[in-house]
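Once you scroll down, you'll see the structures, which are given as structure tokens.
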Structure P
Amino acid sequence: MMRLTIELRGLALYLIVVASATLAQRVHAAFLLAFMLACLVLPLRAGETRSLLQTLAPRRAGWLIALLLAVGSFIGLYATTFITVKLYWGTFLLQPTLETQIAFGARQFLIYIPLACAEEFFFRGFLQETMFAARWGNRGWGALTRKNLAASVLFGLAHIISHASWLELPRVLSGIILGRVVERSARSILPATFLHAASNVAVVWAQSLRVG
């Protein structure tokens, strides 16, 4: 009965988070603050505060894989953007100085870290490692656990609804990767938060290099 109550509360909190994200995307960016507060504050009202605080614990595990995936994001997006620009516009990417790129990346990282932390706390810390972990534990199919899959589907669905676009469907895959990083980090969301923010910065950085 207690678990069902927590799950019903979790569903209600999820709907609030999706609604605030949708308002931020379609009405005004000011609602982004409401979205972040919903992600960070509402889970603490679901009766699993101790479990949630454990997901914020700093641990050594998980940082290497998060760093490697972050570097891979930059390399992969640069290569993809380079090929796309060359094929469709017949030109090359802009090549700003290294100092300019580092400064741009640092500014973007400071912007995306709070957002990534909020999303990871809700989707991985609360949904995956608290609510769904209580139902399924670590059961699943090899490296893919049920809790990770369920949280990742909801993660992708939230993006599809808020952006009103099925092009956000790959978010399910990115959610699975982030969820796996959390599992490899002994439930800490901190390495996944770093990877999440770095991946977002990589997208913005690659887009800033385009010409045409």
Structure Q
Amino acid sequence: MSPHHYTFHKQLDKLFEKFLALGAIVEDRIRKACEAIRTRDPETINFVATSDYEIDEMEIDIEEECLKILALYQPVAKDLRIVIAIIKINNELERIGDYAVSIAKRVRDLSKKDIMKYQPNYEEMIATVLKMFKLALDAITYQDADIAHRIFILDDDVDKERTKHYERVIEEIKKQPEAARYLIDCYILARHLERIADRATNIAEEVIYLVEGEIVRGEFA
């Protein structure tokens, strides 16, 4: 291996470590956002709602590192696909971090309202979304397309759950129109969870492209 090639792979390894660290932080934020849905704990809500700067800074740092590597080493074939995948997944992780913040803020709003008769249960949706994100991280870490493919099946389950929440909210608005704002906020929480699942699916697509060189976007919609 030439010194140039050795230095490139050393830089790439360092970048990948940083990238996985970002994934772990984003997973922590999602877990805490989901905990906030369950407990409405003010400290947890506040932590998630105000801590996205850390994710934003890491995302910018990783993107800059990727661009430096592309400029300095001009990688080809799978090496190039790795750097491109990191750039794209990096952006997905930052957006997922944003959804965690949105969930925390929405829960804060809901906590200020009087307890309504309608108390939605998000447990099944939360469990599936957390599982999808964990699989997405595993797929990236091990560069495993089989793990990535499992995410698409779970995404269908999340879509069905979101539709159920929507239908229930519409029914409840008919029964108690005065609570429409509260009920819509309840639905928006389910929508945010669904968007995290969608982003996990995007990550799965990028991993499959990285491993197999195949663009699968839209095939599993």
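Structural remarks
- Top of P, Q by mean count of other Cβ atoms within 10 Å over residues 39-46, largest first: P
- When distance in nm of label points 7 Å out along Cα→Cβ at positions 23 and 143 is computed for each of P, Q, the largest belongs to: P
- Label whose coordinates, when relative contact order in percent (Cα under 8 Å, 6 or more apart) is calculated, return 25 (choices P, Q): Q
- Answer label among P, Q for the case where Rg and Dmax of the Cα atoms in Å, calculated from the coordinates, equals 19.6, 72: Q
- Identity of the structure behind -30500 (criterion: helix-only ellipticity at 222 nm (-39500 (n - 2.57) for each DSSP H run of 4 or more, over all residues; to 500), calculated), options P, Q: Q
Every number here is computed from the coordinates shown, using simple stated rules; none is lab data. Worth saying up front: this structure is predicted, and the values here are computed from it rather than measured. Cβ atoms are built from the backbone, for glycine too; each structure is taken alone.
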